[in-house]
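Next up: the structures, one after another.
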Structure 1
Amino acid sequence: MTSALQRLPDETIELTITIPWTDIASNYEHAIVAAIQNAELPGFRKGKAPRKAVEEKLDKTKVYEEVLKDLLPKAYNEAVTQQKIHPIVTPKVELKEANEGKDWTVRALTCEKPQVTLGEYKKAIGDVKTSKQKKIWVPGQEPSASAKTLADKEDQKPTLDELLKALYEHVTIKIPGLLLEHEVNRLLSDLIDQTKKLGLSVDQYLASTNRSPESIKKEYAEQAKRTLALEFALEEVADKEGILISDDDIAAVIKTAKTDEEKKSLEGQKYYLASLLRRQKTLDFLAAL
């Protein structure tokens, strides 16, 4: 197996993978042998039918499809190792050339974690806090001392949206096109599920909200860009500030389980729990700046 790598302008990685015909032929032979062993043809006991009779009953295209399904994961993993990349998404694979007797060519699109430049996000958050402390005094409407104290406390705390807005506006990041596509597709899939629950088609829902398929895709693209940018930005903040999650942190969450089934479910999602807890600690850190 050989591979070549090209980085596309939108930061998507294109892998061109060549699978030797010898590998394909070998796997094809194994598939035929397995088919013969499981074949049940009239006049023959199971596994005893002649090879020619079995092959005549087989759909060659489907056999090759199974061969490719078997070879692709290994070929892709070898290409990733060979090119020394660290993909973060499931690849988008396309068979480019597949002729008998010749090497096959596969195109795989993937991407790595994008680089993040945080900028002066701490200053930006500080500015938000400062602006929250400013008061507009209206003659004749001076609040009582207790009401003013309560209002001051509330006003001095930026909302989560305000913190994230300040962070987002100072982050420099280029989200790979493939990653954006994945996120937009996820949002569209969620939309389809939601409309089904409402007993509507997507077209009916869009018509009721005065939106078109094009406008919703554009809206979701912007939403996906912001969501992903903030996700990577928060990870970068956590890395730079040394924000970590301990086993005790995870154990404390698991202890909150109300049933054995819930506890078992949480124990099977420790990595996900750690991710959520680290993100919350990072948000707490930003709020405390």
Structure 2
Amino acid sequence: MRVISLLPSATDAIVALGGLDVLVGVSHACDAPKSIPRVTAPAVDATATSGAIDAAVREIAQAGRPLFALDEARIASLTPDLIITQALCDVCAVSETDVRALAVRIGGRIAPSPRVVSVSGSTLDSVFADITTIAAAIALSSDGDALLAGLRRRMRTVHDTLKAARAPRPRVAVLEWTDPLYAGGHWVPEQVARAGGIDVLATAGTHSVVVTPPQLRDANADILLVAPCGFGIERAAGEARKLARTHAWLANTQIWALDANRLTSRPGPHLVDGIETMARIFAPSLFTADDSAGANRIAG
């Protein structure tokens, strides 16, 4: 089987399933060996400031242009049997519509036409269902069952530890963008809850929403997690420090920077890593510290 994954979370799932050898192409944002061809490119400069990135995304979206380019010639040359894409967020990855149109076009050059599988999980359960779908699509269903059993077992361990200790539940705010401020939605409030916190800004399963600085202040969070979508730990830490300097009322709030790519942004198996990392932040006396967890305490 020859698979192209246009979604970092799908690539994460394939790797976790032991299916790395089926990948013949991935997106520019995927964590995969450099030997695997990249078949997408962003239309926005990812090194720009948060405000500049947001402005560019809005301008491109209003103009009706795609935020990501697909290298059609390269995709066709890789003769994929399967292309995995998503239908959740056109800002985060290539759109399902563009991918399906491409599959039809290259179908005239390769035979048979590649099958397209689209995932769109917005809650932990639907993300897990997507992993099942991906596992079945690459003929690794039994490995998918084992992977999900392990993920659920790890979440149960966190739950049981918190329950046995009757751990207090801190008030938590999660920002998935900082200019403007966006409260992390979809699965993020579930991550917070399963890690023992109370999300004071967002509702599970709903889209991320813009919040104003007064709304963030009035939410009265004990802990602020700064996890800008698509940012690693170093850039997240820079954004967190900027917030701490800008808003004096955050002086009494614990502020943490998270590696969003690894822990919160990608709807795949690493969301459980995010739950475990949050649990260490919320209840440090109950969980062993992990230096590789992708979280830095910035203030508080």
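The numbers here are math on the coordinates, done by the rules we state, and not lab data. What you see is a predicted model, and the numbers here were worked out from it, not measured in a lab. Cβ atoms are built from the backbone, for glycine too; each structure is taken alone.
A value of 32, 13, 9 was derived for semi-axes √(5λ) of the Cα gyration tensor in Å, for residues 174-245 alone; which structure in 1, 2 was it taken from?
Structure 1 accounts for this read-out.
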Structure from which 17.9 was derived, mean count of other Cβ atoms within 10 Å over residues 94-101, options 1, 2:
2
Work out the source of 3.9 here, i.e. which of 1, 2 gives that when distance in nm of label points 7 Å out along Cα→Cβ at positions 86 and 102 is computed.
1
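Work out which structure the value 12.2 belongs to, where mean count of other Cβ atoms within 10 Å over residues 198-205 was derived from one of 1, 2.
Values: 1: 12.2; 2: 19.1.
Considering all the candidates, the number was obtained from 1.
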Tell me which structure, out of 1, 2, gives -19500 once helix-only ellipticity at 222 nm (-39500 (n - 2.57) for each DSSP H run of 4 or more, over all residues; to 500) is calculated.
1
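Name the one structure among 1, 2 that Cα extents along the principal axes in Å of 102, 49, 43 was derived from.
Matching structure: 1.
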